[in-house]
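All of the numbers you see were taken from the coordinates with simple rules; none came from a lab. Predicted model only: the values in this text are computed from it and were never measured. Cβ atoms are built from the backbone, for glycine too; each structure is taken alone.
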Structure 1
Amino acid sequence: MGEYLAGEPGARQARGLAPMHARRRVEFTRNSRMTAASPSANGARPLQGIRVLDFTRVLAGPYCTALFADLGADVLKIEPPNGDDYRHIGPFHKDGSSAVFEAVNRGKRSIVLDLATADHRTIALELASGADVVVENFRPGVADKLGIGWATLSRHNPRLVYASISGFGQNGPNALRPAYDIIIQAMSGIMAVTGDPDGPPTLIGESIADVVCGLFGSWAILAALVERDRTGSGRYIDIAMFDAMMALQPLVVARYLATGVAPQRMGNRHALSVPFGAFAARDGTFVLAVLNDKLFTALAHLIGKPELVVNPRFASDSQRAANEAELRADIESWSRPLTASEAVSALVAAGVPAAEVMDTAQALASSQATARPLLQELAHPDLGRTFVPEQPARFQNASRGGLKAAPRLSEHTHAVLADPARAWD
């Protein structure tokens, strides 16, 4: 998430831009907007006509606004003179562009503004006056200092939906603390329940706090847009990574509230059900999920041990959990001579949920991912044919794919500022 003030001291002029000496009041027409009552043309995307002014950087905010771009919204990304920090984070493509920046800024436009200058703050205000949504992820208080806070922008645009994304929210003792994914994972309890019971707390292998916060942010903004159609008024939204990660753990929190005991690491085991987890095969690892007696009966017969069904040590979930090591040995005595693929095929045929453990490359190349394309091909001006992820929901009669590449820094600045009144056309 972005933590620093846009426009570092000394960077008083945006790249390639002259100051605006003549200030023009921008008038925006809203007749072309899609509203809740407007029918979608066949193939139109659900958010076509929605205008998003994006002051975010790094991951949580850009992921939030990328979801809007996927669904047809016009997302105008405002960058400081040196660009979004993620432009400088690898891995890099052969043209020097950041792969992670490309992934979470797909489909947007980019203009450079130095918000430390009055002229560029005026431009930002003009653009916000015609926007439906503003998203920022500065440190709490910074947007207000820059003149682009909710109080200022909503006076000029009462219909504006404004979302502030931050690590800990706009208030509370940690509000001004720097927040990165690893910090939020540590403080939210998710690391404490992730990893092997005998090992250290373990990070989830994705910047999950950023991504989940961006996802909840997009959900909240859409709710506010629905409300605006009913009331005619905008809404301010305060969304925090810490809060989002706590909301992502309903089962963990429920277990604590019910027992008063903080859940601990279980490794690849399920906290309540057995057998449920990862098991060894001859050439790798597979998982299976047995959540009821019917599935346990099917598993017992498959592995050639039907007597397990009537064994009192395995008569219920709690008893199976108490004797997990013995049950695991029985299962792996069956699976270790088999490949993971063979074990999974047999389990699935018997009606027991199971899967091989795949890496990212295998998952993306799988028949399921191929049947429901999760990556979309796009034409990149420098890289040619390349791929980016796309939001997963499939809307009836709405097209997918056709995404535009992430913008180059300042790519749209001159076009937008040459005629700000038509910036959203």
Structure 2
Amino acid sequence: MKLKSSEPFWLVKNGILHSYPSLQKNITTDILVVGGGITGSLIAHQCIKDGHKTVLIDRREIGHGSTSATTSMLQYEIDVPLHELNDLIGPEEAAASYWACYKSIDDLQKIVSTIKSDCGFKKKDSLYFAAYKKDVAWLKDEFEARKQIGLPVQWLEAADIEKRFKIKNSHGGILSQQGGSIDAFQLAHDLLHYNHKKGLQIFDKTDTKNTNYNKSGVVVTTEHGSTITAKKIIYCNGFESTEIIKDKFVNLLSTYAMVGEQFEDDQSHLSETLFWNTAKPYMYMRTTDDNRLLIGGEDEDFVDASKRDALLEKKSVKLKNYLKKMLPDYHFQTDFVWAGTFGETKDGLPYIGEHPNFPGAYFVLGFGGNGITFSVIGMELVADMLQNKKHSLSDTFKFRR
């Protein structure tokens, strides 16, 4: 399944950072991680840290799936607003989910520091603003819901937003004092390189062809005819998990993004904040660590890669027009345009844990706009599961919830 079109900015910017062989022999391990993107690299990092003999495989080259197409906005905000999530899963679980995402950004900062990654991690504020006047009422309900559970937020009127960020045509919004941005492709490579030196075995261009599951372990046969015998298999393969899980647990969407040329003038009014709005689908925007502006959105249902890619030009025009509406004085010169595919769940939450049809397997599937923060939370859940402990969010994120 093709994940992206054209060449995403991160892939061209970074090139081939590290390469690994395909698996051509039979091996045995404690943990097999399937997926060499940002989620798999984080989970492998946790497994090595906890002393498990670990192997990671990917059907492509490392990081060349969704990780190369992500816009890497680190948000504690879940795609389903808190006041709606309260009604869906209850106030206690909703608050715990939001606070776990909040904490995960700080946890990720510590990981970046520990491995000395060059991924350009930067803490930022986050502005969630009303795209239409009719959205103001419910957005203020959202503001009150967040304030009630202690999240550090403030309400900005439209005039405040224009004065502070030079953004026009908003109708007020929530400014949160927690967020961040990274280059997820770089971070995935840095994590794997760091752990490879600590014993992590990594094999790319190695797809699974058959897997025998049982409670005592799994035996995986690869496309090369080699086998991997593991006590546990952990799937970190995002929406490609739909190839093996037959439940209807996620909707697939296509999203579009573009990055401008490096901006020589001062854009400090934009560089310290993530921006997204209440439109459906929502638009999002941030700067990169090399002073470019990135804008994305225009999501729609995923049909197939060719139909998704055929819309690139049309979508890029819409994104640029919207940018002109928000920042009429900004001179944006398009440098990269690409599309990616991601998943959306009924409650905006990930699926992390066991699935009844796959004994011996765990899944870490961080769908939605803040999939990276969900993957960081997944590290804690996996660590507990491998020690037969129950995490406080395991029921919240379980399959068939």
Structure 3
Amino acid sequence: MVVAVFVAPFLAPATVRFVSTAAQLPGVRLAVVTTAPAEQVPPEPARHLAGHWRVDDALDPRQIADAVRGLARQLGPVQRLVGALEQLQVPLAEVRQTLGIPGLDVATARNVRDKARMKTVLSAAGVPCARHRLVTSPDDAFAFAAAVGFPLVAKPPAGAGAQATYRLDDADALRSWVAAVPPRPEAPGLLEEFLVGEEHTFDSVQVGGTTVWASVSDYLPPPLDVLRNPWIQWTVLLPRELDDPRYAAIRDVGPAAVAALGVRDGLTHMEWFRRPDGTVAVSEVGARPPGAQLSSMLGYVHDVDFYRMWCELVLLDRIDPPERKFAAGCVYLRGQGRGQVRAVHGVEELQRRLGHLVVEARLPVPGQPASSDYTGEGYVIVRHPETAVVRDAVAQIADGIRVELVEVP
């Protein structure tokens, strides 16, 4: 019996699904560390959990360590310590090191969390990635811009999910960014070359340093373009065919990047660009499951419970690489403007035409607050054995559904 602790700072729906799945694995006794009191844990995971420990800050390694020690007194020695969030990977690694728990080590966790460090490691290993600089002053920022040219991407060194990430098209934009978020030695900013081309993901599982399973998806268009154009409804396509020549280079570059960063066991989520000339460049790598409904879509295209697959991998060191049987696509329904959802238009007609392809959906509801990110107020996921059918359905949904927002007085 494996005694495991799952750190879940906030019990968001995707996190709850991971916790519920992990808690029901045969051979696992699972406890959760969270900021929520026990009575606020949803019923489905609660009935299967072996323990619960509330903390004030679930990203603080000292509080996590104290919680793990407390749970160990109740359940026995803790053999696995896991979490699904990007921001948790370094704190979890630090606690593992302190308490002697196996798993991702501190140096590797920092490689995949600190975006400037990540690109330094990748460049040193000969893995293609964007030119970058960790800038500590306005002069440093303008010197990098002079060397690389515009456009640039500005982001926090330890960001996640395009949060606080901006495209800077010219010197005026750079001056505005420097004024708004002044880079300094104790709080540097990360500037990167703006990569041009198609953006994709490369999700993969490593066992003993060998990539045993991988998946590719297409971002349509890149998230930064979506952030700059609120009228765009972002879409993600997981094609059934992975032997497309467009993906040939990443089959070598992806595993090389993961190896350079030091990830020998576990799942990684990578974002990469295919430039117009066919070359590729790695954008970012995370040692955690993908967000934005990608974990669900990975399950749909392989006809497996992907949440269970990840839980078995990190808790039981078990993986049975699944066969890809379908294509899937997701449309993220975004309203234009601010305020709250007033109405959703076009659903009935699309349901009539495409309802047989829909495997999951969360439609916006009137009164719902407008989202602050590119994933919008809702989504629709479709699946079919033929990629062309999915691609066409995604395009129809993106064009046919309109989320109407209204300002709140």
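Distance in nm of label points 7 Å out along Cα→Cβ at positions 63 and 383 was computed and gave 2.4; which structure, 1, 2, 3, did it come from? Structure of origin is 2.
Suppose you compute FRET efficiency 1/(1 + (r/R0)^6) of positions 55 and 319 (r between Cβ atoms, R0 = 35 Å, to 0.05) for every structure in 1, 2, 3: which one lands on 0.05?
On the way: 1: 0.05; 2: 0.30; 3: 0.70.
Structure of origin is 1.
Among the shown structures 1, 2, 3, from which was the value 13 of relative contact order in percent (Cα under 8 Å, 6 or more apart) calculated? Only structure 3 yields this read-out.
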